[in-house]
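Below are structures written as structure tokens.
Please treat every number below as a calculation from the coordinates, not as lab data. All values derive from a computational prediction rather than experimental measurement. Cβ atoms are built from the backbone, for glycine too; each structure is taken alone.
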Structure P
Amino acid sequence: MTATDRPWTRLETYYAGAYWGTRREVPEDCGRRTARLLELLAPCDPFLAHWYKPTRSLKDARKFPLLPSDMPTLTEMFRRGVNREKGKPVIEKLGFSVTFGNGGGAYDSSDLSILCGCYSEVVPNCCVLSLPTLGRSPNAERVISAPVLTHAVRSMALAMDPDWAVAMSQAYRGMDDEDRGGPWVGWVTYFSKQRGTVPPLPAPVRIEPVEDKGTLIVLTPERFTVANPEHVALARRVRELLTRAGLIKPR
């Protein structure tokens, strides 16, 4: 069975996500990180420059822009995003969760889902950016590109200070998962310097620093797709080299 025969490749969708371990933070900390993320994403692409407060309908959402400078609103969103079972006390160790979108319609929208301030050993903190659907969105061709996704992952690295981050297709994650919880190696991958030093990698892979925080790895300047066997082979080779270097721990 070839990659293109597998059911998960029929519609290749993409996302970006940042992940980090236990970090106890208060709503103000989470709001401050989110404000910086929105500020950094804004110049990335117009599609990622406008966000709206959570509401019951898309029509209502567009009436309530979410501004990075509005720290009281961002902080309150996290304060209300506590985790609890119905009728029971707040589960403090599970931190705070929020989700909000950019006001786009079906197949042509992005959502940011953030879990911050969690200090449970079994639940990672994360920041996940969904992306528009290729072939169904007028913005997807532009947004799902190496420059935009590199900027998005860099923004997550600077704002959220994660252990690792990735922009990749859901299809390749389905192929690469192997029952692992990450890190995954995607089209664009970030590793914090605390995980180790990124080794030399084969062409056309590009490696670039993210200030003093870590390293970005961009597999290919063209769109990574599981329909291209060279892309899949390159990703697997890079994962092998990163595993040897200790940045990815084998299970």
Structure Q
Amino acid sequence: MQDLQGKVVLITGASSGIGRATAELMATKGAQVVINYNSNEKGATETVQAIREQGGDCIAIHADVTKKEQVEAMVQEAVSVYGAVHVLVNNAGGGVKQSTFMDMTEELWDETYALNVKSVLLCSQAILKDMLPRKSGKIINLSSAAARIGGAGESMHYASTKGAVNTMTIGMSREFVEHGIIVNGVAPGMVETPFHDKFAPGDNRLERLVASVPMKRAATPLEIAEVICFLASDASNYIVGETITVSGGR
């Protein structure tokens, strides 16, 4: 049911964590994978090598997904190599750093929204130029369970961007479904990725929050990747505008 043979998938922020796990998993299901990265060239190179060692077909393309010109160049390169992009996974994002509401700077607010929301706009617009003439395609937006609870600790700015992504997922799905393009989202809870080390280094954030998860553990990146692959496959063709929460019951 989750056969991705013949599908070209572009995954933003695919040099580590959920993005890398998704790239590697989709390659095993037959997809040709375009790995986007910005600062982590080493991780992107390792991901490409891992996929090719397993017989997969992939390339890595550098682009800052908050910059329109770079995003459009990335999509053009992907289409020139593979002929089309059938699935876009808007995975790139992050919390930048923690801050209380009253200490929030305009710069941090703008940077967080550019990384998590503007990137979805720019990448989706660029990919839709390829999908709309073909009247087919899938876009999967990565949200977060934090959007439902306002963010744990000092991360309201991050949580609010993911609330915006949820809204975009619904709005995009309604606008483009008549053109044969299906848009859905995935909202992970606690996941064992470098996100927490970068966002809240040294404060045992992951361990503290895992205590509130009914399953009493964080997800692995692969467990999130499996849901993304499901939404990319034909098994989900009648699911439109949904954001699936994968949080261990939290």
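Assign the value 15.1, calculated as mean count of other Cβ atoms within 10 Å over residues 128-135, to the correct structure from P, Q.
The value was obtained from structure Q.
Here distance in nm of label points 7 Å out along Cα→Cβ at positions 96 and 112 was calculated and came to 0.8; which of the structures P, Q was it taken from?
Computing distance in nm of label points 7 Å out along Cα→Cβ at positions 96 and 112 on every structure in P, Q gives 0.8 only for Q.
Computing helix-only ellipticity at 222 nm (-39500 (n - 2.57) for each DSSP H run of 4 or more, over all residues; to 500) gives -13500 for which of P, Q?
Q
If distance in nm of label points 7 Å out along Cα→Cβ at positions 48 and 224 is computed to be 2.4, which of P, Q is the source?
Only structure Q yields this read-out.
Starting from the value 7, 30, 35, 22, 5, 0: which structure in P, Q was P(r) over Cα pairs in 10 Å bins from 0, in percent calculated from?
P
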